[in-house]
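Read through the structures below before going on.
Taken together, the values in this text are just the output of simple stated rules run on the coordinates, not laboratory data. Only a predicted model underlies this, so the values are computations on that prediction, with no experimental measurement involved. Cβ atoms are built from the backbone, for glycine too; each structure is taken alone.
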Structure 1
């Protein structure tokens, strides 16, 4: 049975789905929606974007639930999405690292407009700036987001639930600066690091001490 809840269980597992759900709860628990299915599967939805953390799921019930709620997108692991949507979703790679990153190049202090322009590159899907700026500033001001930036060169954003950090966007405008941004961002944390990326850029994370952990994906409405 799927029930709307005000509180979610504490999941001590550094998976991409878990970090996304926990960060939605930590930053937006007053406006985001959260459900539990038989106290095993955890579901969150913010601005129409749903995240599912699988836990012995009744897929028939979950599929019917999604049809009723009609989210704009669903993010989850490959097995869950396959059971729900067949092959009608976009697969991505989930990378993981427990490397101790260090950086001697400090971040510059920049505003949300500068970060947005640095991240606005091919391969990154950004929301409209108005939404990005509000979300960026809200999470930053509440201590749930950190960034690394060098003007005209690179930027990286990370969100964390206190158990792990999820690289939530990274871009480089000069060769080698992607690694500088990644090291700079992750040196701010002493936590396991997770990154969700396209297969074509997996090599970047592999050369920076990440390894492939599992496959996840995004289902999008009307795709």
Structure 2
């Protein structure tokens, strides 16, 4: 099929017109304004290749509703004993660079290119991209980052230097988001790891309908401060 080249203005075609892999189109930029337009329409950039950025809206879509979070028995001692501490937005650059350093997929490389790092760092400065830091003492043990718009959070990537650190951070984030009225967490595509924590696949059509409802709420932009209370 012919892959549509997106216009320079940050607009996207209907994600329901994506191909069988969920590919919506390709662009020559990954500016923050394009990222925001993409997420609002249920689209995200998956990788960069030869100066082009590939934008997807897969069907089905993996999502977690904050009310349906599952905490395994093996994780409960981590919280009861407070084996880690959590902060938000204290070292976004370090978190995303750690995520980018993890080899992934059959090619054993990361989809988070230097241009991705730059674009999301700009989005963080604008108050829409956020990081979760998990600490063991003064050591950054793990973390994750994503984008928040309206009553939805779009998870992007996570890393762990210590077993269960990123899981601890993700659970802490979901519980905090629920307190703030953000109930839809986009996990993009299926992983067994996320399924065990309550995430599930839903039709893209359903996801887009639910996403549209979340965008009626004002985005909680700016610097986030974590509190477990």
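State the single structure among 1, 2 that was used to calculate mean count of other Cβ atoms within 10 Å over residues 31-38, giving 19.5.
Working: 1: 16.6; 2: 19.5.
Derived from the structure labelled 2.
Using distance in nm of label points 7 Å out along Cα→Cβ at positions 23 and 95 as the calculated read-out, with 1.6 as its value, let me know the right label among 1, 2. Show your work: numbers first, answer last.
Values: 1: 1.6; 2: 3.1.
Going label by label, the one that fits is 1.
A value of 0.15 was computed for FRET efficiency 1/(1 + (r/R0)^6) of positions 7 and 79 (r between Cβ atoms, R0 = 35 Å, to 0.05); which of 1, 2 is the source structure?
Numbers: 1: 0.85; 2: 0.15.
So the calculation was done on 2.
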